[in-house]
Structure I
Amino acid sequence: MPAQFIDGKSLAETLRQQVGDRAKRFLSQHGRAPGLTVILVGNNPASEVYVRHKVAACEKASIVSELIRLDASCSTEALLQTIQSLNTNPNVDGILVQLPLPGHIPEKTIIEAISPNKDVDGFHPVNAGALFTGQPCLKPCTPLGVMVMLDHQKTPLRAAEAVVVGASNIVGKPLAMMLLQAGATVTICNSKTQNLEEKTRRADILIAAVGRPGLITAEMVKPGAVVIDVGINRLASGKLVGDVDFENVARVAKAITPVPGGVGPMTIAMLLQNTLDAAESVAHAQSLT
C-alpha cells in the first residue's frame, strides 16, 4: 500500500493562520504588533529567496517584518553593532541573521551576540543548553516543525525507534534531543557511520537531514516506517529533491514527506510561531513587574 503523503504545506498554512489570529490579539492587548527583523549580509541568491519568503510570511501573519541589508564586505564589528541595537529595541521581538555569512565573519560570534530571548532561530548556546536540559526555550525551527508534523500525524513517539541521519547543530542534534525527550529511542548517524542501512532499517521513524540526493533508498527503510525528508537539493536539471528516493521509498513507508511541500513550509511557520512566543514571553514578564 503506498505511503500517506504528509502535507507540510497545508499544515503550515493552518498554523500560520493560527499565529495570525494570536498576533492580532497581541496587537489589541499591547498596542503594537510582534516584530521580526531579518539581517541579510551580501546577496547570496538562495538567501535572497529564503528571506523573501520569510518577510512575506510575516506580513500574512500580522507580524511586522524589517529587512536590514548589509554589504558582503561589511565588518564583523558593524554586524555586531547592528545586532546590539536590535537587542535593545523593545519593538523587535525576534532577530534572525540569515546564514551562511561571508567567509570573513565568524558565524559563532554572530549567533552568540543575539539576545537568547530574541533568538528565533534557536541557535544561541543558551537556548541549545535549555533544550538539552528540557527547559523552556526557543527551539530551532526545522526540528520543531518536524515534531509538530509527527504530532499532527499522531505518530507514536514513546518507545519508538527513531533514527536521525545527519548530525548538524541546526537540525540533526536538536531534533534528536526533542525525540529523546518525547520518549523515543534515538540513534544519530553521520557521514562516518558504518553500515548505515543496518541502522536505518531499525527505524520506526526515519529522518534524513544530510543534503545528499537519494541517499535513503527503499532497501534502507523498515516497512511501515514514517519517513521525514529534511533535505533540499537542486539537481543539474533544476529539479528540487530531498535526501530520500521518494518514489521507491513511498512504496515501503507508512507515511512520507514530499520535497518540496513537506518540511520546508513548516520551518517558516515555526519561525513565525517563535517570534510570537518571544513577544508574548516578554510581555508576560513585564506584566509581572
Structure II
Amino acid sequence: MSWSFEKLFETGGRPLGGLAWDGEKMLFADVNDNAIRSFNPQSRAINIERKFTNRVNGIAFGNDGALYGCQEGSRRVIRMLNDGSSTSTATQLHGVSHNHPHLVVADSKGRFLFTDCYHPLLASGPQVFPMLDHQSVLRLHLGPRPQSHWEVERITFDTNRPRGVALSPDEKTLYVSDTSNERGGVREIRAYPIQEDGSVGPFIVIHTFGQDYRGVHRGAEGLSVDQDGNIFAVAGSKKSGPGPMVYVFSPDGSIKGSHPLPESLPTNCAFGDKEGDSLYVTTEDGLLLRATHVGSKGLTRF
C-alpha cells in the first residue's frame, strides 16, 4: 500500500534539505533562507530554531548531544550549541580546503561522514581557495587526546558526485547515493563495507537508475536506514522515469517497496515522531512532507 504524504510546510520555492529528529521536533534546513526550522508533531507549530546559518544543509546530532551542520556557504561543518553559539571543525583535507559539505551522518563513536560536493552557489567571501579535483565522502573526527583537534580524512576514492549518506545499524556498511543527473553519468546507490581502520572496501551497487528517450531518471539524493537495516532513498522527478518516489531497499538490494511523492524534487528523508515510524521528506522546491505509520522505525544511535 502506498503511503499518504501530508504537506506540513512550504517555502514558496526555496530548497529544503537536512533533517534531524531531536526527540520532540523534526528539525529541517531552510537552506537559502539561512535558517533551521522545526516542526512539532504535537502542536503542529513551525518555528525557527536557528538563524544566520550561512546555508547549512545536512544536519545530524553527535553522541555529545550537539547539532552539527554542513555549512555550504562557508565550506565547513560546524558544531551548534543550545545557547546559539557555534564552533568550526576542520576545514582542510591534508592542508587543502575541501569543497561544500552537503549531507552528513554521525556514528556512535563521535565521527561524522559527509558528502563533499561542488555547488553552483559560491561560498561567502573572496574565492581564494579552489575546489578539490574530486567529490568524495569525507570523515570528520577528533584526533588523539589530550590535545584533541578536528581532523578530516577522505573515505571514498571512486565517487563522482556523492549526495546522500547513511550507516547500517551495526555501522559496518556505509551507504552512498552517487548521483550525476547527466546522460552517461553515474546514478547509483552504493554499499561500502567499513573496515576496522575506518576505511572502506570495494562497493556493491544496491540500485542503478536508468534513462530513456525523455532523459535520465533523476537519481537518489537523501538516504535513511531503519532499525532492520532497510535503506530508504528519495529520487525521481516528473520529467522521466516513474516520478518522484521514496524507494525502500533491503540490504541485499532487492526492492521492498516504492511510494510516490507529490510532484516535487525530493532532497532528503529521515524518520521522526514519538514512535519513530513517520518518514519526513524535504524537497528542492521547498516542501516538508510526512507519511505516518510507514511500518518501519528509524534508528536511535545515542
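Every read-out reported here was derived from the displayed coordinates using simple, explicitly stated rules and does not represent laboratory data. Quantities reported herein were computed from a predicted structural model and do not represent experimental measurements. Cβ atoms are built from the backbone, for glycine too; each structure is taken alone.
For the reader, a short list of remarks on this structure follows.
- Parent structure of the calculated result -13000, given that helix-only ellipticity at 222 nm (-39500 (n - 2.57) for each DSSP H run of 4 or more, over all residues; to 500) is the read-out and I, II the choices: I
- Identity of the structure behind 2.4 (criterion: distance in nm of label points 7 Å out along Cα→Cβ at positions 64 and 192, calculated), options I, II: II
- With Cα extents along the principal axes in Å, for residues 176-231 alone derived as 44, 24, 14, matching label from I, II: II
- Of the structures I, II, the one that 9, 32, 33, 19, 6, 0 was derived from, the read-out being P(r) over Cα pairs in 10 Å bins from 0, in percent, for residues 48-199 alone: I
- A value of 26, 23, 20 for semi-axes √(5λ) of the Cα gyration tensor in Å, calculated from one of I, II, originates in structure II.
- Parent structure of the calculated result 22, given that relative contact order in percent (Cα under 8 Å, 6 or more apart) is the read-out and I, II the choices: I
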